[in-house]
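Visitor: Alright, structures below, take your time with them.
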Structure P
Amino acid sequence: MAKSRWIEMHGFLAWAKVFEENYDDSEYHEETDGAYVCNFYPSTEAEKQKYIDAGGPMSAMGHDTFKKDGDDYGIGEYMKCVRKRVNERFPSYGGAPMVFDFREGPSTKLWSYEDDGELGNGTEVSVKISMYGNKPGDPRTIKRLEKIAVIDLEEYTPGGDVDPDAPPSF
């Protein structure tokens, strides 16, 4: 019998597309009419260990769960967090994750994309992830981004670290 597990981890986000206004509508997510995605960087090895202890798979479909990309957020490793925009089989499992404003401490105040803005790379967060699978570590385990609590916002800068006045490089 499959078991559900929930974990909460502290860390940082990059490339967050977690709102209805900025979800990922690339060809990778056509069958779900898009997806809410982000790279989550655990703040410490102990935070990463929470995922491992909860039985999260360390690889799926031939790809490692944790990857390095040269960014120095947290421990310098990230895992992709995804939530389908539309889940036809289980409609309540689709839709944007809940995003809370914890900048002044734990709260039930929801983040407003319009008023509070996008989440820039390096935003400090706590994430809640659910996992559903038959046994711990099973690569077929389904993991889903459920909630995000924004602790310290890094302002979103369009274009990232690119100097808008620099000439284009080819």
Structure Q
Amino acid sequence: MSRLYDFNQYDRYFSLKVNTGLWLVMLYLMRPYIVLIGTMKMGRGSSGAVGVEGVRDILYPDNFSIVLAILATIPALLFMYAWSRRKPGAGALVIKLWKQGANLLGAAAAMNIVIVFVPWLTGAVVRIHALGWVQVGFAIVIIGYLYSSRRARDTFADFPVEKEQ
């Protein structure tokens, strides 16, 4: 445990907690699920939320794009799995996934950049919508944050160790 961070920044195993910045990254990377759930029509004859489907169509103009977006969340889901199992005695896979957290989340963000251009490259859209460029900007900021933030680096480097008897 380092003296660089306040005591409340550590969990019960004296490892750095995932901070707000990393939670915001996770929230952003999980947006395909959030958009799908938010635009889902429930029950027979239901019309869904008015105007919300337009957002889905702008972000993911075709079904192929949303499938790609969901596939792009796989590295972030692996990170979330490692976070959920982050405790003393965790297996080697969990430790490896945790230590590679920046690379996993960075890969998911990079795939999000590619996804913005896929509909344009396949001819599904004529031009990339302004929200697509905003997504590219967010993904670049996320990648910059993951690799330049000392707190993020320290969090990924910190894993609970077994107590010595």
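Visitor: Comparing distance in nm of label points 7 Å out along Cα→Cβ at positions 8 and 144 across structures P, Q, which is largest?
Guide: Greatest value across P, Q: structure Q.
Visitor: Comparing distance in nm of label points 7 Å out along Cα→Cβ at positions 112 and 128 across structures P, Q, which is largest?
Guide: Top value of distance in nm of label points 7 Å out along Cα→Cβ at positions 112 and 128 goes to structure P.
Visitor: Which of P, Q yields 40, 26, 22 for Cα extents along the principal axes in Å, for residues 88-151 alone, as computed? Could you put the intermediate results ahead of the total?
Guide: Values: P: 40, 26, 22; Q: 52, 24, 12.
Value 40, 26, 22 for Cα extents along the principal axes in Å, for residues 88-151 alone corresponds to P out of P, Q.
Visitor: Quick one: helix-only ellipticity at 222 nm (-39500 (n - 2.57) for each DSSP H run of 4 or more, over all residues; to 500) came out at -2000 when computed from one of P, Q, so which one is it?
Guide: P
Visitor: Out of P, Q, which has the highest value for distance in nm of label points 7 Å out along Cα→Cβ at positions 32 and 120?
Guide: If we compare distance in nm of label points 7 Å out along Cα→Cβ at positions 32 and 120 over P, Q, the biggest value is for P.
Visitor: Mean projected area of the Cα convex hull in nm² computed as 11.8: which structure among P, Q?
Guide: Structure P accounts for this read-out.
Visitor: One of P, Q was used to compute mean count of other Cβ atoms within 10 Å over residues 24-31, and the answer was 11.9. Which one was it?
Guide: Computing mean count of other Cβ atoms within 10 Å over residues 24-31 on every structure in P, Q gives 11.9 only for P.
Bear in mind that the values in this text are calculations on the coordinates, not laboratory data. Bear in mind that the values here come from a model prediction, so they are computed numbers and not experimental data. Cβ atoms are built from the backbone, for glycine too; each structure is taken alone.
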